Structure 1
Amino acid sequence: MDRKEQAVMLHKNGFNCAQAVACSFCHVMGADPITTFRLAEPLGYGMGQMGTCGAVSAMALVTGMKMSDGNLDQPGTKKECYRMMSELTAAFEEKVGSIVCREIKGEDTGTPLLSCDDCIAEAAALLDKYLLGIE
């Protein structure tokens with residue numbers, strides 16, 4: 001099972017969008033799944049209020065897991081993380097049409113742009129491509 005499939009399966013098992021994406025990358029990032037699950041929980045449902053898509057927020061968490069130097073005294077990787085997140089967000093928005101949960105779900109138009117499962121799969125695929133070089 002690839003990470004896209006794993007992330008969608010986690011979502012079907014009750015994880016929110018952010019948890020599903022972030023937790024599907026724990027083993028390759030060396031992150032604790034329980035801590036990741038807890039950190040991602042409030043990011044679901046567009047941070048609980050249909051704002052930024054949870055799958056997009058999870059891309060930020062995974063980007064930090066991969067790219068941050070973790071240096072608490074002299075953080076030196078912010079610009080690289082910001083650049084990567086800008087690329088990931090632009091790629092997601094180009095593919096999906098928005099990064100806003102409310103718009104993706106079609107709350108105001110009645111026409112969803114994409115399902116949550118498809119957004120989760122897209123976020124996982126983008127992380128594989130941009131962070132891990134897997135297509």
Structure 2
Amino acid sequence: MLKIYDAENQILGRICSSIAKDLLNGYRVYVVNAEKAVVSGSKKFIIDKYLNRRRRGDPKKGPFFPRYADRIFRRTVRGMLPIKKNKGRMALKRLKVFISVPKELEKKANVFIKIKEADVKRLKCEYITLKELSLYLGAKK
């Protein structure tokens with residue numbers, strides 16, 4: 001029971017909510033092209049929001065917030081799971097997020113799932129990709 005999602009031009013919150021549902025239903029989920037997912041809203045507001053999350057807390061004790069695109073995606077899915085319960089922790093272990101498409105999944109490119117409700121064409125406002133956001137947060141290229 002494996003599902004492979006393509007996050008290219010997909011709205012982050014919408015695709016993550018359907019991934020969280022699949023994980024709780026027992027599917028193993030792979031996500032490719034995580035850096036091409038988009039966050040809706042003005043660039044300045046989104047960057048400030050994520051920078052505040054990075055700066056919050058103590059560097060030794062946390063809370064820790066990621067700066068790379070695949071880890072931001074994983075953290076977003078984690079926020080939609082009951083992580084303090086065993087079923088939520090087990091569900092998160094079944095998730096793998098990749099930047100671009102790995103070689104072993106290139107053969108299955110025709111099986112990638114795109115969610116119609118999460119398409120970026122539905123947006124009427126500004127948006128920023130996770131790749132741009134991660135560069136603002138200090139990720140290396």
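Computed over structures 1, 2, distance in nm of label points 7 Å out along Cα→Cβ at positions 12 and 100 reaches its largest value in 1. If mean projected area of the Cα convex hull in nm² is calculated from each of 1, 2, which structure is the one that comes out at 9.2? Going label by label, the one that fits is 2. Can you spot which of 1, 2 the value -18500 was calculated from, given it is helix-only ellipticity at 222 nm (-39500 (n - 2.57) for each DSSP H run of 4 or more, over all residues; to 500)? This value belongs to structure 1. Here relative contact order in percent (Cα under 8 Å, 6 or more apart) is compared for structures 1, 2. The highest value is that of 2.
Values in this text are rule-based calculations from the coordinates and carry no lab data. On a predicted model such as this, the values are computed, not experimentally measured, just so you know. Cβ atoms are built from the backbone, for glycine too; each structure is taken alone.
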